[in-house]
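These are the structures in question, set out in turn.
Rule-based calculations on the coordinates, nothing more; no lab input. Please read these numbers as outputs of a predicted model, since none were measured by experiment. Cβ atoms are built from the backbone, for glycine too; each structure is taken alone.
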Structure I
């Protein structure tokens with residue numbers, strides 16, 4: 001059932017994106033290549049990195065190794081990166097994109113995102129992304145960590161609606177208002193830290209459901225993401241864990257079980273609140 005890793009959702013510009021991918025946050029550059037290669041070899045097609053992660057070169061190496069070992073074509077992968085908050089002028093964003101592309105060793109990105117809204121200083125960056133998109137250098141553009149008010153502001157000047165809003169999302173932080181706004185405007189929600197950075201691995205509510213299906217807590221949570229229509233990018237450095245995370249397509253949570261997990265929401269973050277930090281480094 002792991003081949004369902006290649007199941008896709010359709011973004012608002014018609015682009016197909018895998019519903020599940022691999023995140024590489026906090027993975028050292030010198031170990032990233034092997035991890036990315038392993039992920040692609042076991043069936044992952046979506047890899048999510050960012051300039052600030054410092055491992056784009058490793059991601060690029062892993063992609064090249066995997067293409068050589070699997071016979072896949074670049075077009076069969078979906079690669080995402082992000083512009084950091086120290087590069088949000090129009091010119092800086094263009095330069096940051098070119099630098100990311102060079103480090104990755106790619107001719108284009110499938111998805112390029114503004115990493116954080118900062119203090120509402122993303123207008124020039126978004127205009128740069130729109131130009132890059134219209135020039136065919138990016139297949140799709142979007143944002144990360146945008147609250148409703150950020151999206152509302154963005155839509156007042158955007159020529160192009162973001163395809164994605166990648167945010168912290170897990171059973172303890174479900175962001176219902178944001179999710180509704182994104183659905184209303186056909187902006188796909190994507191979850192980072194879907195496992196709450198390990199904070200739900202021993203949760204008893206999840207464990208009871210997991211036991212019924214002979215699954216792990218992470219598998220139940222990732223299945224909940226998929227059934228909720230959320231794109232999810234769990235991080236894993238071990239090949240066996242990548243495989244386990246992907247073995248979620250042979251069971252279906254009942255409506256009651258989905259409701260039980262939905263009731264776990266506490267609006268509890270493990271990452272920063274976008275309203276409280278400017279993220280300029």
Structure II
């Protein structure tokens with residue numbers, strides 16, 4: 001069977017895109033590897049209508065709504081190889097099956113590379129975050145630590161005094177020029193130059209000199225990259241951003257490869273559930289337009 005569209009990635013952006021296509025009565029195969037980026041978080045904030053909801057419940061609700069459409073096929077598994085050209089794409093799955101489609105939509109999200117600090121990864125999404133709009137309010141104006149990864153971390157440290165008392169840990173990864181140091185001082189940000197030994201407890205920063213500083217939450221700016229090599233297999237151009245690497249797209253969310261589209265975290269920054277859903281809805285509509293108005 002040849003589908004109109006294969007969506008690779010069944011999280012927020014992928015499901016939002018699929019919904020637009022299903023409502024246009026198009027045949028859609030969603031391939032989902034089950035590695036939702038916010039799977040470690042117990043609450044999702046800032047998404048209208050679901051503020052404070054369990055992310056897993058948001059996904060279950062969305063999936064049940066998609067299942068009501070007769071032209072949906074859903075595969076729980078991983079897409080490992082994609083090839084072909086516009087109107088004639090093939091996607092091979094980990095189970096050995098091969099599926100064909102006129103269009104591909106990449107919504108597989110990104111992987112996060114965190115600073116190599118013992119205990120940090122274990123707390124990612126629970127007491128270590130990247131988005132203040134998603135998690136800052138719940139810290140109740142408490143003490144907040146920002147762990148530097150690069151220049152983008154300065155932006156985090158500048159913003160987070162809106163949500164609490166901020167200590168900025170340079171951790172040997174960043175040097176501040178005089179202008180940045182003055183700006184942070186004017187915002188009341190304390191700069192700590194000692195190296196971090198580990199993260200312990202809820203969000204305690206243990207320094208190499210033996211000091212232990214407790215925080216309501218920690219923020220850091222991970223480096224992002226597509227969570228699958230499929231975009232590169234297809235020859236899609238990639239773009240470097242302050243957040244990392246993403247699939248380069250135009251306003252229609254079409255990549256550099258005709259017929260291959262991308263949306264959500266893998267194709268835009270910054271990242272949040274709300275932005276992923278909106279981007280997916282737009283991409284789904286643009287993919288449909290390409291099927292019925294090929295010259296556009």
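Just a few scattered comments:
- Value 2.4, calculated as distance in nm of label points 7 Å out along Cα→Cβ at positions 26 and 58, assigned to which of I, II: II
- Taking distance in nm of label points 7 Å out along Cα→Cβ at positions 34 and 130 as the criterion, the top-ranked structure out of I, II is I, with the highest value.
- Structure from which -7000 was derived, helix-only ellipticity at 222 nm (-39500 (n - 2.57) for each DSSP H run of 4 or more, over all residues; to 500), options I, II: II
- Structure from which 119 was derived, volume of the Cα convex hull per residue in Å³, options I, II: I
- Computing distance in nm of label points 7 Å out along Cα→Cβ at positions 98 and 114 across structures I, II gives 4.0 for structure II.
- Highest-scoring label, criterion being distance in nm of label points 7 Å out along Cα→Cβ at positions 18 and 226, among I, II: II
- Value 16.2, calculated as mean count of other Cβ atoms within 10 Å over residues 82-89, assigned to which of I, II: II
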